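For reference, the structures are reproduced in the following blocks.
Computed from the coordinates by the stated procedures, all read-outs in this text should not be read as laboratory data. Please read all numbers here as calculations on a predicted model, not as lab measurements. Cβ atoms are built from the backbone, for glycine too; each structure is taken alone.
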Structure P
Amino acid sequence: MSVPKYKRIVLKLSGEAMAGGQGFGLSPEIIKSVAAQVKEIVDLGVEVAVVVGGGNIWRGKVGSEMGMDRATADYMGMLATVMNSLALQDSLEKQDVETRVLSSIEMRQVAEPYIRRRAIRHLEKKRVVIFSAGTGNPYFSTDTTAALRAAEIEADVILMAKNNVDGVYSADPKTDIEAVKYDELSYFDVIQQGLQVMDSTASTLCMDNDIPLVVFSIMEKGNIKRAVLGEKIGTVVRRTL
């Protein structure tokens, strides 16, 4: 049996990854595939927490650009993450993976309120924990949520699963044929070069708390397990190289 490199992880899924090729809404095939990959690492004994974005349903930034109050637009985005979280929970439980959705915005009819010690207890009982509704505050992204929750639960790593790239590049590989893929980076490099990995607040939080980040493609089945086993995929970002 393969031995995982990490005992406790935070898996960060973008909303776009949940939409698949259609770009909007939810793709049942993608959600089922992600759930199957999560089950693989749960079966290895890994404690799994998940943070899901909401960009496939609503982006607070778009609402703000439309003239909407920024805080209101961001709260709408938080609700979108709850919808994605419930969809993923349903798919995981259909594969016999016990799952709990914890929301930073109280909505007891559909999710448990986020309490740090409760989240850790669920993880210790080998339940998958899905953190929804962001940090519960406007002006913060779900990347920052992933960094914050990883620090709070003392996760060993953040696995950032992308649907459009297989790592971190010097430029957008879709528009720049000379874009170079990095195997390893420091958070300082990410911030200094303005690389589109995660926002600067999240990058700084990870750097300050020495939380490594692995960026890889979710589109290739088995990549989550490969990342957990420590195989060389995507790009690894650390505090120092």
Structure Q
Amino acid sequence: MGPLLKVCGATRDADPALLAGAGAGLVGLWHGVPGGPAELSADRLARLADAVRATGTAEPVLVTFLADVAALTAVLRRTGIRWVQLHAYQPPGVVRALKAAAPDAVVVKVLHLRDGACVESRFVPFYTRAGTDLFLLDRVAEDGRVGSTGVALAPGDVLRAATGLPRPFLLAGGLGAGNAGDYAAATALPGYAGIDVDTAARAAGGAFDPAAVAAIAAGWGIGAPAPS
């Protein structure tokens, strides 16, 4: 299994097939992200999750700021989604409770980099023991925004944060078709599992561009579907 390409923020009926056909193995669906530009209702989330699975090669990922485990579990049961990306500052206890309530869930916990350092670095052992399956390294914007900001991670910051992580990790934050070489040291680490993109996968009008997605996949040497 090679590295994965996750494309975040699908909202249109055509997005799942477009993204899977261009090389995405994971499709991020936003729910519980107040004010988020790609926020989906529960009904819409369920429909798009079905569409992602129907591609046969991609897996839907719930991307959320929710910390209410009962609400999260209800969403997973309603939609059949297995992958959950906790993209805010949910504590390790949320991971532990979620894994207890939904043992088959694949939990991706975002680690936020700000001013060159990982905000949650001292909590990584606790997230690991709680049952986190993967980490995702992302950049906090200057105004504090998190998630699909398009703000690039400094390669040195990524390498410091990723080195020694006890779980596989994905990279996010300003990644595109042409900058894989900047992160070669981090992607050479044994835990590297793939990348997460949004802004670079879109055309000027905001819709996903299959050529851009395919170029990202090629630039980062990604061609494998998501694991089952």
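Tabulated data
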{"item": "When distance in nm of label points 7 Å out along Cα→Cβ at positions 87 and 159 is computed for each of P, Q, the largest belongs to", "result": "Q"}
{"item": "Given 28, 50, 18, 4 for P(r) over Cα pairs in 10 Å bins from 0, in percent, for residues 167-206 alone, calculated: source structure among P, Q", "result": "Q"}
{"item": "For helix-only ellipticity at 222 nm (-39500 (n - 2.57) for each DSSP H run of 4 or more, over all residues; to 500) computed as -11500, the structure of P, Q it came from", "result": "P"}
{"item": "Ranking P, Q by Kirkwood radius over Cα pairs in Å, the structure that comes out highest", "result": "P"}
